[in-house]
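Read through the structures below before going on.
Laboratory data are not the source of any read-out in this text; all were calculated from the coordinates shown. Note that the structure is a prediction, hence the values are computed from the model and not measured. Cβ atoms are built from the backbone, for glycine too; each structure is taken alone.
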Structure P
Amino acid sequence: MNMQNPAGGDEHGEPWSEILAMPDSQHLKPQVLFIDDDAYMRRLMSARFAHAGADVESVASAQAALSYLESHRPDLIISDAVMPVMDGFDLCRRLKADPLLQGIPFVILTALARDLRQRSLLAGADDFLSKLENEVVFRLRARLAFDLGIRTTNLRGDPEPVREGSLLVVSGSKVIHSQLDTHLQKEGIQVRGAASLADGLALLRSGIPDLIALDLGFGPAEVLAWTREVRSIPLFATLPIMVLSAKDEDSGLTELEALVQDRLPKPLDGQESRHRVNLLLRIARL
């Protein structure tokens, strides 16, 4: 999908950050099934998910989850990766092979280890979520998963696969521009770049992308002001924004939490870049 001209205009849905807060019955809290064999983690993570905006049913094993799913259809399933008898990866593969259950988005709860994230995607999971993540990033990812669950539940018919899209990269780093272009070129995603916040706004006004990747390296205050300005323009109010940040920049995410959809860690990893971009495009099109 090429960048759209603002003059043409197009219909956008409600901002993801407002979906759960809306009183309309079409925007109920997501019903989440959470699976973990550790009783303490079930209490802790269920509380975190509830705080992020979900109604949570928790069970202690994959077998208990399969029994629950015989009579319930949650909007979203979140499973711990490591469990006895049947782990989260095997449960995911089993559910994704079941025609009656494969449409329920499945998220695997992992540690920060890259191999666990890769195993999650290879098992067919829609996303992965780290229990050790920065709290703001955890909430962003959890709400993104909730959004996926709600939109999938409300969808009539199967979604079109994400084959193309457009990304506006706003970063002062030539390396980041080059990396994202390389990571995404085989995905059919058109990447346009801006080296400054001013140039980013100018490019944004010349054509609406499907997604913005915004580098927090410009500084928290500058990025916050830029994002607020973008959100104040009706055409851009619901445009997905993914923040690029290193660990020492993550403190700047707090004030951005209600304005952005996701965070991609720096230094960039090709697989994670592709996954996060494609997931945001998928959700935007549901």
Structure Q
Amino acid sequence: MERIVLTFICIIIAIVTGCSGDYSLAPSPDYDDSVWVDSFTQIPEIHGVDVIWAIDTSGSMSDKQNILLDGIETMMNALPPHGWRLNMISISPSVVLNDSQFPLVPGDTLEDAIQMYDSMSRGPEEHGFDAVMRYIDYNEYALTWLRHDAALLVVFVSDEDDQSGISVIDFENWYWLQRPVVFLSSIVNLPVGDSSCNTNSVNVGDRYIEATQDFGGFIVDICDNNWSTGVVEASTQIHPREFLRLTHQPISESIRVFYNTHEVAEWEYDESDNTVYFLTTPLANTLVEIAYMLQ
């Protein structure tokens, strides 16, 4: 998702003129000159997904237990009917090597998730990147349930920023190498002003947010009373996308959809949920761009 500058001048002209080749016409005075593009690359076919919820188990998270478990149940219900495995670990690196819980699988219930959460190892550290790396690289039991041919989704949950002794880019470079297809999502404190409760800039999950954005993942405000919408979006990112919710309210007649820079007509816009639905599902690795002028 990005503001359009000269790089997308052809898309701007296509929106304004209604065609993709006439570059001589000036923008119409009927439109604001603000143009936005929402984009994604369609995921390749995947054979199952392994999910790790990396959870802050420090004392400050004690009031988040119920909503956390509701979020995990929501994800379990939103994942495919088969082919997934889900485990929970602490973001305290000193304890993750001790975890040896069998993952949740299709058919498991909220009660199974509660039992897993109650039984997981706990520690006071808030080093999400370090904990995930240590768990995947060195936990002997993890090596028995994690599958190298499945996609991998890590969901970070913390009310403070990552304090690992590794840079964001070094974590990202490591994570890219773990699977052919990887996803990342975060449930964290948003910046002051964007969060519904956070008033302390020190607690903002900046490093988690940066990494999640770089992987095109979903970020949920940990202050929200209901994480379901964000968790469902994080779950469905492992499916080929058949729709995209727009970032801003568009001038509906200005919307243009492009597959690998070629404009397509097989889509519908639903104003009620501000979503473009693809009547023809984009093929794997297709760059999908939705350009529109802002209201």
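-7500 is what came out when helix-only ellipticity at 222 nm (-39500 (n - 2.57) for each DSSP H run of 4 or more, over all residues; to 500) was calculated for one structure; which of P, Q is it? Attributed to the structure labelled Q.
If distance in nm of label points 7 Å out along Cα→Cβ at positions 47 and 239 comes out at 4.0 when worked out from the coordinates, which of P, Q was used?
Working: P: 4.0; Q: 2.2.
The read-out was computed on structure P.
In this comparison of P, Q, the computed figure 6, 26, 31, 21, 11, 4, 0 for P(r) over Cα pairs in 10 Å bins from 0, in percent is attributed to Q. For the read-out relative contact order in percent (Cα under 8 Å, 6 or more apart), a value of 22 was computed from one structure; give its label from P, Q. The structure behind it is Q.
Which of P, Q yields 22, 16, 12 for semi-axes √(5λ) of the Cα gyration tensor in Å, for residues 87-174 alone, as computed? Walk me through the intermediate numbers first.
Values: P: 24, 20, 14; Q: 22, 16, 12.
Label of the originating structure: Q.
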